[in-house]
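Q: Next up: some structures, all given as structure tokens.
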Structure I
Amino acid sequence: MDPLKFYIDGAWVQPASPSTLGVLNPATEETFAHISLGTRQDVDRAVQAARRAFPAYAETSVAQRLDWLHKIIAGFRARLPELARTMTLEMGSPITFATERQATVALFHFEEAARVLADYPFEERMGKGIVRREPIGVCGLITPWNWPLNQVASKVAPALATGCTVVLKPSEVAPLSALLFAQIVHEAGLPPGVFNLVNGDGPTVGEAIAAHPGIDMVSFTGSTAAGIRVAKLAADTVKRVAQELGGKSANIILDDADIKAAVIQGVHACYTNAGQNCQSPTRMLIPRARREAAFEAAREAVAAIRLGDPLDPATTLGPLVSQAQYDKVQALIRSGQDEGATLVAGGTGRPPQTQRGYYVRPTVFGDVTPQMLIAREEIFGPVLSIISYDSEEEAIAIANDTPFGLAGFVQSKDVRRARAVANRIRAGRVYLNGAPFDRSLPFGGYKQSGNGREFGVFGFEEYLEVKALLGWEE
């Protein structure tokens, strides 16, 4: 693997035009690698390779595709420590989290795709005909930096499993783990052209993928603004667009919950991946009468955080990914102070124990109102807003008062009560009482959080077209 090359048509190839970009380690602010930036010409070459490969690959047997998936899974497991360390270096994820969550959850998607593929009914009799599900074609996959392998895997795994061919653009901010993954795919022996990778930025490579007439589907994960741009570019060729966009998830702690336990759990959930997590419960809704207990529990949770070198296994909170992200989060913390929220913990500036790196003080605001900027904007940093409510109805209304609808969280000692509240939250996924991740259940959003679903059978079917055969009497 040469990070200055792209993976096209089964080989590592030079870019059409030489242009490089440094990859920064956000913990040290130093450039530690370089990649090439692709052009429309590189995208076109990759799309042509994928189009040539598609007819034969679409006709491969389930058994053959399972064999390739299992080889990818084996390669992934063998190189999991290397993949985790690479993500720690490129985007600052603490090594323990990178190993146990970033890399491991990415592996889960291939295991899940293989599980679904093994028994999936590609043909079913319906009425007096047959309904077939066929691979949609060439898929352009555009992925973000915050979960660099998880989002690659959640798209590539079902695409390959269903018989589609792929052109992948990883984030140029955290591209190295995807290049290692491409090497794993190559070693699995997939036919040339089935999987292709072109590095580059969004305005050039991303837009070329979205607009390309040779691509049948685009799956995009990123900001809502970028998702709107992708959808507009894709509209001219009426290709399918699946999007996983921003979020501003509410965590409703009902009045019968264990307030201390729920708040501590909620703070840590908000700070997952340094808060750079689209479904993070960044709005904590508490009964007004429990305000002081909630603030005290939040301070206790923040005090337990181990902020430091991401390569130290004891570190639980690393840096943000870039200077731009650091500046954005600092501005939003200032806005919370300026708008009159109560600073419960943290605040502006670097943590005192850090001299370099894009570290942010883990911050909690209380007495936040739903109209404040920190209650409406996706911050993408370790910043929690605590909002008080007077009734369950008000809590549900506040939770739904957002243009986003990716996830929700409900805490209650009565799981039936929690379920009743969850049913009324306008979001694609709701976690009850700190429920763990489940790779088989669908993930995706309502409203401006996107469309389409990933994970499990729902993510699998995003890459299939439906065909009806009429007049088949056998």
Structure II
Amino acid sequence: MKIVKNYLYNVGYNILILLTPLLTVPYISRVLGPTGVGINATTNSVITYFLLAGTVGITIYGNREIAFIREDFEKRSQVFWEIELLQITTIGLAYLSFCIFLFFQSQLKMYFFYQSFLIIAGAFDISWFFMGLEDFKKTVLRNMLVKILSLFAIFALVKTKNDVGIYILILSLSQLLGNVTLWPYLNKIVRVPKIATLHIFKHLKPSLSLFIPQVAITIYLAVNKTMLWQLDNVTASGYYDYSDKLIKLVLAIVTSTGTVMLPHIANLYARKKMKQVKEYLYISFDFVLFIAIPMCFGIAALATSLAPWFFGSEFTMVNKLLMIEAPVIILIGLSNVIGQQYLLPTKQTRTYTVSVVLGAVTNIVINIPLILKYGVYGAMIATLLSELTVTSYQLIKVRTALKLSKLFANLGKYMFAAVIMFMQVYVLNICMKISAISLFFQIIIGLLIYIGMICILQPSILQRIKKLRR
């Protein structure tokens, strides 16, 4: 039951991170327009590289290491301060590098500076510590207030196309404030360290082993927007960003299992309980298929009306981008289970690294010709193919350790139910007048059809849900 509660808290946490910008999307898209949105997307994608360089894989590494030793108060206190001081040091070097970059930058200079508070926020991000303890409640509740305050600030202060800088500043400062507000909770769960006993840099090498996959992941998440800016225009980057934001909101629900299960499985692995590790993996994989497949088909079915209604008429072309990107929900969901819930907790970092590096290389190689020929649609196709590469490689590598037939036992049933749902909802979507009420009606109809089909087909997930209810 603790896993279920943590999953729900983590869903809330991930959605919360995305919710502030997404709730303001209908307003911001109309106030700032495609160019303003594109400026935010472009500058943010560049800042992401510096933030990544500063965290050097610490987010995942810290989560896993705390999970291994969380029952030992003295040891976890020691490890926390060592990892956190390493993070502050590396973030400091990253910010210095950013300052050098900014000195030579001629375009969008002030917007880059506003975004740079996200780098500083990274130094104070200790969410990995609470995740390692499997304590997700604090991060959700504490950040909720900060996100709500930033939401009000956006509506109060962002009024015209000239307020792009204010919008960026609100988002970056709210992230910094959210991270800082977690620190008061440390008082009772870690002790004050003796500086002489700390060995900060012993954590650098193992965290760097997780830095490579983090670099690769960031590349094929952010490089599309950067390359669109250079090869097409900043407006195309804005279109891509808004489609990606909506998909990532849905993905927050799917991939939350990974963040919750990583410390849990790492703890089981440390106690040499491999049978339980695999059993949890089969359950998690089945659950992700159960929710990711209908979400994929649901987004595709709603896209025609959803994009122009939600983002505004200037973003109508986002509907096709959503349809292209929708399968990413399934692909990332599956690779998240294998990577975050099996490969990383069981210290198979090399396999995980190779998979995401292959995805990044695939993305870069095919991005240039596809963007030059198809513009923003080409970038979206490149994203889809790169995620397909990652998931396929991981499945090939684990095929001997895990039974693929058991992993995909209910795939056919979920696909059949989702296709039936898609056909009905898509017809409603293109026939009904665009409005909030019609979209809500279509979502409810789709949900009822999918659940109805699942009840008829009786996949094994229903038995697991019944057990959880007991």
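Q: Out of I, II, which structure matches -28000 when helix-only ellipticity at 222 nm (-39500 (n - 2.57) for each DSSP H run of 4 or more, over all residues; to 500) is calculated? Walk me through the numbers on the way to the answer.
A: On the way: I: -11500; II: -28000.
The read-out comes from structure II.
Q: If you don't mind, another one. For which of the structures I, II does the calculation of P(r) over Cα pairs in 20 Å bins from 0, in percent return 23, 59, 17, 0?
A: On the way: I: 25, 54, 20, 1; II: 23, 59, 17, 0.
Answer for the origin of the read-out: II.
Q: Hey, mean count of other Cβ atoms within 10 Å over residues 298-305 derived from one of I, II reads 22.8; which structure? Could you put the intermediate results ahead of the total?
A: Working: I: 17.1; II: 22.8.
Computing mean count of other Cβ atoms within 10 Å over residues 298-305 on every structure in I, II gives 22.8 only for II.
Bear in mind these aren't lab numbers, they're just calculated from the coordinates by the rules spelled out. Not measured: the values here are computed from a predicted model. Cβ atoms are built from the backbone, for glycine too; each structure is taken alone.
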